[in-house]
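Have a look at these structures, which come just after this line.
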Structure P
């Protein structure tokens, strides 16, 4: 990155992201990308460093709404060697965000497991209830047939006696 100004195509190739992704990041993260008189985006080396930083944060699992909170720090030369204190603060905040994200993901996974266990328990209860209902119906049907058979036998006996 020895040049001062890069086009969208050059920047897209350098950062290895589609131009549409870079435009989306610009809009969503309120990036300050310069434009020429025709409205074409012109990226500086600093812009490209920021895009690389965003890409790294995305790889680490941060969402754009979380990255948006640290973008102002990136524009404050967070990645320059002269400003170690800001750089340290940036990484401290980043680590805190990562811990919160991991904690949230663990909680979500736990909730999913609990939901699945409840769902399986409900299915089992429905199956038991259906089995019990079928057994009850079968028993009722058997008793009905038995009573019917007895009634027929009694009826035949009564006819014979008459």
Structure Q
């Protein structure tokens, strides 16, 4: 049985691993070293979690002692911008699932909850960045995100409410 719950302070230690799961590795290339997670702008998604404008969800499955998925959004400013930064009033989202749980509809469930929460909090949309060859690009298009510009090889996408 799968359960979706709000991300808590004791879940923060999982954020680096789940952010690392989002990194797209093109066929024939090696995964980036884990140490990349200690560099800006990767740190912008992780450091000081729980500040105003941070919101997230954790997906758990019975029998697992660890999360199987996480999703969160965070507001940035122009001086500490994430890869998908559009403006300080539009949070950027991250959705991540363990590879064994992809393609099962869990990403859509996490995305829907993030959208609902962002709307409740009065935001006018969500943004993200995705590698042009990542299958997630099609996932976001199916969920009505639009590409607004390209920072080769990333597409910056948004969903307006």
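Taken together, the values in this text are just the output of simple stated rules run on the coordinates, not laboratory data. The shown structure was predicted, so the numbers you read here are calculated from the model rather than taken from an experiment. Cβ atoms are built from the backbone, for glycine too; each structure is taken alone.
Okay, here's what the table says:
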{"read-out": "Origin of the value 8.9, where distance in nm of label points 7 Å out along Cα→Cβ at positions 7 and 143 was derived from one of P, Q", "value": "P"}
{"read-out": "Label whose coordinates, when distance in nm of label points 7 Å out along Cα→Cβ at positions 71 and 103 is calculated, return 2.6 (choices P, Q)", "value": "P"}
{"read-out": "Ranking P, Q by relative contact order in percent (Cα under 8 Å, 6 or more apart), the structure that comes out highest", "value": "Q"}
{"read-out": "Answer label among P, Q for the case where mean count of other Cβ atoms within 10 Å over residues 55-62, calculated from the coordinates, equals 18.8", "value": "Q"}
{"read-out": "Among P, Q, which structure scores highest (criterion: FRET efficiency 1/(1 + (r/R0)^6) of positions 31 and 111 (r between Cβ atoms, R0 = 30 Å, to 0.05))", "value": "Q"}
{"read-out": "At a computed 36 (percent of Cα pairs over 20 Å apart, for residues 63-126 alone), which of P, Q", "value": "Q"}
{"read-out": "Among P, Q, which structure scores highest (criterion: Rg/Rh (Cα atoms, Kirkwood Rh))", "value": "P"}
{"read-out": "Of the structures P, Q, the one that -5500 was derived from, the read-out being helix-only ellipticity at 222 nm (-39500 (n - 2.57) for each DSSP H run of 4 or more, over all residues; to 500)", "value": "Q"}
{"read-out": "Top of P, Q by mean count of other Cβ atoms within 10 Å over residues 23-30, largest first", "value": "P"}
